[in-house]
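What follows is calculated from the coordinates using simple rules that are stated; it is not laboratory data. All values derive from a computational prediction rather than experimental measurement. Cβ atoms are built from the backbone, for glycine too; each structure is taken alone.
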Structure 1
């Protein structure tokens, strides 16, 4: 018989295993070295913001994680799989477990809100019945507070509403990990704050782990469990917002002035 303490310890160990683990990742484009020996772990249930200047390699980092760009060296382990070594078919299976919120939202203006949310389900859950699809669509829209928009065209929605719909579509497959690319860009400060709070709430509702690319310090302060400083292609520092804000390191200070 397995003792209760053994079960608790086993569960604790599984939670400690990173859902994303990057080791010594480097990527250059010609003479431009974008990532240099970048090492970083994302733990289960953790929300980590990657903060860096424009052109520092944040978007390249995200593209490496989801297999759109292959690193020159290093390993990228996502949910137990080394991404650079996977076939296209294996990558598709991993991507179905990783949600991605595009900076531009990437909604289809020619489709209704309902059709936008149905799209990933029809692609990845082909055996689902219409009632099952309808249930997930309504659930996702309810969780972002926009159930009433289900039959509207996305072109009829405000910027904040589009961001919420994009969030709903990202979450509809119930991913284990979400990657956010500048989620509050183009939004006014009040709407940006609302979206940031919603991201935090949805992480708890769906039990997701997240990497958030952002330069919006208001968003960062709300959503981040910790912050990775991407400086000179490396994970220069990782700490909580308050710790970094108090740092006397001039390279870190630049972001909080």
Structure 2
């Protein structure tokens, strides 16, 4: 590389604003999930004191990450970290409910331990819920880095701004996309290749409701695409595979693909 090119790259490095390393974000969430779920731990704690030390080190790592975006935070890193820590018991309970929903929704699942230890759908949901907790506090960059890490590992792309209810079941997972303003209720199950997306990608609409609402107790089968901020999938509906849906359907609908059309049956 020529000296002038090397100098230009060097100048970009030293003048760039401080930002969290994606590797540091990845390492932090990996350890957090290990601490929350014994099924994921690489080495057992030697004692309660050792376990407490690991928790404190992980919290300190979070504060370091938050410190790297401090000018963009709505409050001090310590306050954000404390709020996140207070939310962790409920977050863990929500994830245990997700694991139970996946276990009950997949006949091939042997037990809850297998789901937590090896299912990509559970990992994607776990990292999303961690990211969403930080996103709700106005933390920049870090939530998106978390969900893109989950995307790379699992093939599931959930924006941290999406709102997802309890007992969420992802089956298989690969190719799922859930957009920023998506709202998903409780007891929803989605299969691989589902897109909950926007009709418009215009920057002018960035702060509007662009993605669909999926009410409670809905099942969406593989390959379906549901688009638009005004689109509501009513409670208890079943969306069949490969459906392209741009309009709302009432509660209890059965929607399936037919050549040349989409058929909705109430």
Notebook entry, point to check: helix-only ellipticity at 222 nm (-39500 (n - 2.57) for each DSSP H run of 4 or more, over all residues; to 500) computed as -14000: which structure among 1, 2?
Noted result: 2
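Supply the structure label, taken from 1, 2, corresponding to mean count of other Cβ atoms within 10 Å over residues 40-47 with the calculated value 10.9.
Working: 1: 18.1; 2: 10.9.
Corresponding structure: 2.
Given a value of 25 for relative contact order in percent (Cα under 8 Å, 6 or more apart), point me to the structure among 1, 2 it was derived from. Numbers along the way, then the final one.
On the way: 1: 25; 2: 10.
Checking each candidate, the match is 1.
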Next item on the list: Given a value of 35, 25, 17 for semi-axes √(5λ) of the Cα gyration tensor in Å, point me to the structure among 1, 2 it was derived from.
Entry: 2
